[in-house]
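Structures for review follow.
Read the figures in this text as sums done on the coordinates, not as results from a lab. Values in this document were obtained by computation on a predicted structure and should not be read as measured data. Cβ atoms are built from the backbone, for glycine too; each structure is taken alone.
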Structure 1
Amino acid sequence: MNRDKKGVSPIIAVLLLIVIAVAAAIVLYSYVMGFIGTTGTGTEIAQVRIVVDEANITKWDSSVVVIAWVRNVGTLAANITTIYLVDVNGSVVYASGIMGGALQLSAGGVAKVTSYNTSSNILQTHRRYVVKVVTAEGAVAVSTPISFSG
């Protein structure tokens, strides 16, 4: 037998085993924490959340009419207070309060929110705008950009 060949030192072998064990522990910890994080506690926080399903801008006589269909996807009733018309650059074209103070929208409900502005020259044709709806509770929903063709 030839005893001139040398193997891995016992100290290096022990260090390699420790490194492998620590790496395996980190992988196992990541897996378990990911699983625990996705299961949650099962309690939901009640909140007001709204979305604008559809919005439309039309010119009627000498007025601009903005209509937004708003859905309450939260777990509490929403009180819609203001509707904004904003150009896509972020400039507010006009804001309008809801007549009567606020429009109450129950959880899961849908409402048609209409706003009239008597100044029809506030809009530029072939520009894109978004409709922004705000509640008294602080929830905000913004429509997809819509074109105004005049």
Structure 2
Amino acid sequence: MHMTSFSIYEAGTTSDWKHFQFKSPNGVSVSKGFLKKELSLTSMEVSLNWLPPGAGMSFTHRHQVNEELYVFLTGSGEFQVENDIFPIKPGTCIRCDREVNRAWRCTGNEPLTFVVIQAPAGGYGPKATTEDGVKGDLPLAWK
């Protein structure tokens, strides 16, 4: 649903994410759904990712403009940052600068699901923190 000032997209449960299809730069199709188009995002890209047990990236990657935040929801695995490897599990959050080489793999017995948020590095302005939020002028609709 696209409205003038907001958008809603129903992505389903994390198990539904296995049906997303994206062809990676090496030609392999992966379960990754992008939300920029579906939500009319203007300053970020968000992807919903599903990786089966035993699967992983076949290459490292980095970005020219965007930093990334990875938020892991289910499963377990490993995340490579340059030459270091870190364990990942539900609740693990990893931020990578744009020039950092990264990759991940699912080492557990259940799918690894995670959200990736990309935004231009250095683009978060000085007032783009909790100070940017102000109290709205409408009462709560569910009172």
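Determine which structure produced the value -7000 for helix-only ellipticity at 222 nm (-39500 (n - 2.57) for each DSSP H run of 4 or more, over all residues; to 500), calculated from the coordinates; the candidates are 1, 2.
On the way: 1: -7000; 2: -500.
Working through the options, I get structure 1.
Who wins on distance in nm of label points 7 Å out along Cα→Cβ at positions 117 and 133 among 1, 2, i.e. which is largest? Walk me through the numbers before you get to the answer.
Numbers: 1: 1.8; 2: 1.2.
Greatest value across 1, 2: structure 1.
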Computed 26, 13, 9 for semi-axes √(5λ) of the Cα gyration tensor in Å, for residues 45-92 alone - originating structure among 1, 2: 1
Read-out mean count of other Cβ atoms within 10 Å over residues 13-20, computed value 14.5, structure in 1, 2: 2
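Given a value of 62, 22, 10 for semi-axes √(5λ) of the Cα gyration tensor in Å, point me to the structure among 1, 2 it was derived from. Numbers along the way, then the final one.
Values: 1: 62, 22, 10; 2: 29, 19, 16.
The correct label is 1.
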